[in-house]
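Read the figures in this text as sums done on the coordinates, not as results from a lab. Just so you know, these numbers come straight off a predicted model, no measurement behind them. Cβ atoms are built from the backbone, for glycine too; each structure is taken alone.
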Structure 1
Amino acid sequence: MATYPVFLSHSWVEQDGVERITSLMEAYRLKTEGFAYEYYSVSKDDPAQFLPSNKALSLSIEKQMEPCCCIIMLAGVFEEFKRWTNLELDAAKKLGLPIILVEAVDPKHTSHKEKRAAAEIVKWDAMQLGDAIVKHARPGKVLKQTT
C-alpha cells in the first residue's frame, strides 16, 4: 500500500470543494488496489491567512507543502485567489512539487500561469486525477506501507 500525501490548494477553500475533490480521490482509492491518500492544506480558517506579510504566509504554505508528493489545484480560479495561488505556485516550484490542475469549469478560464506551472491538467474525473497523482508524485514523498 502506498499513501500519497497531497496538498490541496487554497482554491478548494470552500468545504464543499474540499469534499468534492476528496470524493474523487476516495473513488479512485476504492477502484485502485494499494492506493491511499492524506491531504494537507492551509484552510480559510487557518491563522496563516491573517499573517501580516506575504513572507509569513508563504512560509506557512511551504511548511504544509513540505511533506507532500504533489499539489492539487482547481483550475480557472486564479484571479479570485491570486494572492494565495501565486504563493502556492512559488512554494511548489521552490520545493520541486508537481502541480496537478483539475479543470472543473471551462478550460478557457484556466490562466496561462496555471497552465505553465502544471505537470498535468485533468478533467473532473476520479481516474484521471488518481492516475495523475500516481504518475507525478515526487519520489521520496510517497509513504510505502508493508502488509
Structure 2
Amino acid sequence: MIFGIGIDVLEAQRMHDSYARFGAHLLDRLLLPQERRQFDLTRRPERFLAMRFAAKEAIVKAMGTGFAHGVWIRDVGVVQNAWGKPEVIYSPRGERVRRRLGVGEGHVTLTDEAGLIVAVAVLLRQGRAATRRSGKRGAAKRAVRQ
C-alpha cells in the first residue's frame, strides 16, 4: 500500500548558479556520504546536484514532513545502484523518522528535459506487502476448504 507520493520540478540553472556560488560548501550541506562518493565520479556535477536536490524534495513530500518535523536535507538521499537505478537512502536520523512514520520501501524516478529536472517519489507503507500476500493466501486456502 502506498504511504505517499511526492514530486518536484527544478530549473537546472538554479543548481548551476548555487554550485558556482557555494562550491564545496553546497556539497557538504546537501549530500549524504554515499551521494558524495558518486558525485566525485560524475562528469556533470550540476546535473547530479540538481537531480539529487529534486529527489530529496520529492521524498520528503511523500513522507509528509517536508524539511521539517525532524527531517533535514541530509537525512534523505538517492544513490544509483550498479545498473543505474536510483535508490532511496536515509541517514540514521532519517531512518528513525522513516520507521516512526511507518514508511517502508521507497522508489524514485528522475528525468531532465529542456533545463528542467523532475523527480517523483513513491513510498510504500512498512510491512503491508507481506501482510497483504499472506492474507490473500489465507483467503484462498479458506475458499478451497469450503
Computed 0.95 for FRET efficiency 1/(1 + (r/R0)^6) of positions 90 and 122 (r between Cβ atoms, R0 = 25 Å, to 0.05) - originating structure among 1, 2: 2
To test your reading of the models, identify which of 1, 2 gives 11, 38, 29, 11, 6, 3, 1, 0 for P(r) over Cα pairs in 10 Å bins from 0, in percent when calculated. 2
With FRET efficiency 1/(1 + (r/R0)^6) of positions 2 and 82 (r between Cβ atoms, R0 = 35 Å, to 0.05) as the yardstick, tell me which of 1, 2 scores highest. 2
Taking -15500 as the value of helix-only ellipticity at 222 nm (-39500 (n - 2.57) for each DSSP H run of 4 or more, over all residues; to 500) derived from one of the structures shown (1, 2), identify that structure. 2
